[in-house]
1. Looking just at distance in nm of label points 7 Å out along Cα→Cβ at positions 71 and 303, which of the labels 1, 2 belongs to the structure with the highest value?
2. Given a value of 1.06 for Rg/Rh (Cα atoms, Kirkwood Rh), point me to the structure among 1, 2 it was derived from.
3. If you work out distance in nm of label points 7 Å out along Cα→Cβ at positions 39 and 215 for 1, 2, which one comes out largest?
4. Given -10000 as the derived value for helix-only ellipticity at 222 nm (-39500 (n - 2.57) for each DSSP H run of 4 or more, over all residues; to 500), which of the supplied structures 1, 2 does it correspond to?
5. Quick check: 18.6 is what I get for mean count of other Cβ atoms within 10 Å over residues 87-94, calculated from one of 1, 2. Which structure matches?
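Since every read-out is calculated from the coordinates, none of them should be taken as a lab result. In this text, all values refer to a predicted model and were calculated from it rather than measured experimentally. Cβ atoms are built from the backbone, for glycine too; each structure is taken alone.
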Structure 1
Amino acid sequence: MKTIDQFNFNHKKALIRVDFNVPLNEQMQVTDTTRIEAAKPTIIKVLEDGGSCVLMSHLGRPKDRESEFSLKHVVGVASDILGVSVKFVDDCVGPEVAKELSQLLPGEIVLLENLRYHPEEEKGDVAFAKALSECGDIYVNDAFGTAHRAHASTTVVAQFFPETKCFGYLLASEIENVNKVLEDSQPPVTAIIGGAKVSSKITIIENILDKVDHLIIGGGMAFTFVKAQGGKIGNSLVEDDKQELALEILEKAKQKKVQVHLPSDSIIAEKFSNDSKTEVTEINQIPDGWMGLDVGPKTIESFSQVILASKTILFNGPVGVFEMPNFAKGTIAVCEAIAEATKNGAFSLVGGGDSVAAVKQFDFGDKVSYVSTGGGAMLEMLEGKTLPGIAAILE
């Protein structure tokens with residue numbers, strides 16, 4: 001795996017695909033700087049070598065050149081985080097860009113305008129990728145969040161750098177940490193798979209059954225399994241057309257000697273609201289008109305025991321509606337158990353939008369081994385897919 005450490009950037013321009021697709025508020029201020037901070041080590045390495053950085057990224061899903069999707073809104077925060085004044089050019093290809101880059105000195109950084117202002121970016125257009133390639137001497141992909149997209153800047157551009165392409169620190173680290181779960185794990189291995197729907201997680205579950213000892217299923221998807229086994233789930237979230245699939249998963253797990261842990265009790269509510277009246281009931285005895293919104297105390301106890309006995313842990317999806325304080329106890333307890341297991345020497349990987357959000361919200365980010373920056377990309381890696389952005393560097 002060719003990484004940035006194998007290159008010296010002295011008097012070289014590094015064309016770095018970063019993921020600065022950050023959230024902005026109505027005042028166009030960055031509200032979460034995680035992705036910019038994650039790119040910093042790669043950028044600093046280039047500058048310390050005596051090179052310069054040409055950063056390219058997308059932001060949002062512009063239909064035209066709407067100003068709210070301009071990366072100019074990110075420049076100030078990026079300058080503060082990187083400790084270097086970041087220059088900005090309001091396009092990513094063309095004569096104006098070429099002129100600006102011809103004057104770029106070692107130690108300087110320039111951020112190009114939103115790649116998606118050009119429809120050719122998402123189409124993976126070869127001519128557009130070639131134009132991008134003329135912006136640098138060495139291509140560095142450090143954008144894990146877009147590594148599953150075969151776009152011009154993430155994949156196609158790499159072909160114009162046959163000998164001078166590499167992974168940045170962030171992307172190399174993401175690959176290494178996902179592989180610690182998929183290829184190089186210490187048993188017992190536990191996967192906690194939560195979230196709303198079985199359908200969105202089915203390929204992950206099927207791919208990891210050969211690699212785990214314990215499978216904890218929580219969140220809304222658990223009710224499809226419970227109903228499939230004949231349980232009463234009231235008005236809880238369910239995918240009726242996935243019940244047969246749920247039974248097949250349980251049977252496959254049994255054949256592979258994977259212990260599946262479903263919730264045994266549930267915090268139920270009369271309506272989907274934090275202020276709703278609640279009760280605790282067996283998960284297969286939820287009355288009509290009520291819905292399960294979190295796991296109950298018995299489940300918290302049993303899930304925690306499994307997690308604490310694990311040496312490798314994957315956390316992908318919350319076990320309750322943690323956005324509402326009254327239904328966050330289960331997810332917080334899972335985070336606490338993962339943090340404790342990690343402290344005792346386990347390796348823990350958190351990935352997928354909602355589980356990452358939960359870990360951040362409840363301040364567990366520095367208490368787990370690794371928090372992935374790429375939701376869709378990590379899910380596809382867990383599904384066993386080859387990501388085009390990674391394959392392009394390895395070719």
Structure 2
Amino acid sequence: MNAPLSRWMFVLFVGLLGLSEGLRAHAQPAPPPDAPEELRQFETDYSQSTIDLSTLRSGGPPKDGIPSIDDPSFVSVASARDWIDPKEPIIVIERDGAVRGYPLQILTHHEIVNDRIGDTPVAVTFCPLCYSSVAFRRTLDGEPVTFGVSGLLRHSDLVMYDRKTETLWQQLTGDAVVGDLAGQTLEVIPSQLISFQQFAENFPDADVLSRNTGYNRPYGQNPYAGYDNVDESPFLYDGPTDDRLPPKEKVITVSLDGTHKAYPHSVTTEKRVIHDTVGDRTLAVFHAPGAVSALDARRIANSKEDGSTGVFSRTVDGQTLTFIYDGDGRFKDENTGSTWTVTGRAVKGPLKGSQLKRIAHGNYFSFAWFAFRPETTIYSVDGSS
């Protein structure tokens with residue numbers, strides 16, 4: 001064999017050997033037999049997991065069977081009034097000087113919106129089965145990624161997947177639970193759930209997610225009619241139980257400095273404002289009337305009252321404020337007599353124009369929160385936990 005031919009064969013052999021090693025290095029192990037068949041749809045490393053894979057189960061639709069909105073369009077508040085009822089709930093995010101609203105009448109049918117607010121790539125998410133709305137910064141290793149609906153549930157909660165590594169992520173916590181990035185956690189971006197009317201009054205120049213999504217869905221109609229019933233059991237839930245509250249009582253939740261606390265709606269709707277300290281943060285919990293549930297009546301606009309909530313730092317310019325409910329969805333601080341909205345904005349008085357610092361919080365069915373945060377303490381009527 002001549003030298004050029006031998007050299008060519010040697011190069012070919014080394015190339016094939018490298019290709020073989022590369023394929024072995026990227027080969028993903030098969031899920032264990034007790035894992036859901038749907039798990040096999042994802043090209044990720046199943047051996048990297050922070051959970052028992054048998055706790056995953058099919059929610060019915062396959063991967064992307066519930067389509068995320070990846071190219072959202074927006075309309076003005078004035079235009080949105082044509083199709084959204086004043087009391088319908090809307091997720092509000094203020095970021096980088098911009099404000100956007102995401103109506104639950106749309107999120108209920110899509111569960112994830114991949115968007116960019118100002119300079120921040122965000123994933124706005126809603127799991128109807130847990131009534132959990134959470135917004136995340138959608139960057140991995142400094143690069144924006146999009147998230148999709150996996151079709152899997154864990155403890156009845158939406159399991160998302162990123163389209164870069166196909167790692168599976170728990171929506172309620174933002175934790176990567178299975179795949180290449182298992183163990184990482186997404187950054188939560190503060191958001192609020194309030195009525196469209198309150199949104200419009202506080203942010204008249206904001207953008208509203210359009211119903212022009214590219215999909216034909218009955219927006220405004222609730223596909224889970226009757227699900228928001230405190231006396232009924234959660235759907236597809238076989239996780240741990242916590243008898244401290246009815247499973248489907250809603251709670252306002254806060255996680256600060258490693259401490260998790262829940263404020264039951266049965267308490268917050270009575271008191272309207274709660275002063276508390278979590279970790280080393282003094283905070284105020286607001287719960288004003290105005291918004292209806294997205295999961296009660298078939299037509300969302302006809303649903304029962306649920307209320308609008310916000311959690312804020314009580315400190316403004318070095319002064320710790322004490323609030324009272326002032327009626328008509330407004331709050332007043334006893335220190336200066338200024339009037340505040342449920343969005344934490346002063347609209348009247350010496351502090352007019354001030355904005356309370358938002359604290360990331362959520363509104364969830366208690367069973368879902370306790371499933372992932374069992375160490376949570378509960379605020380009681382007398383202020384004890």
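1. Top value of distance in nm of label points 7 Å out along Cα→Cβ at positions 71 and 303, among 1, 2, belongs to structure 1.
2. 2
3. Largest one: structure 1.
4. The read-out was computed on structure 1.
5. Attributed to the structure labelled 1.
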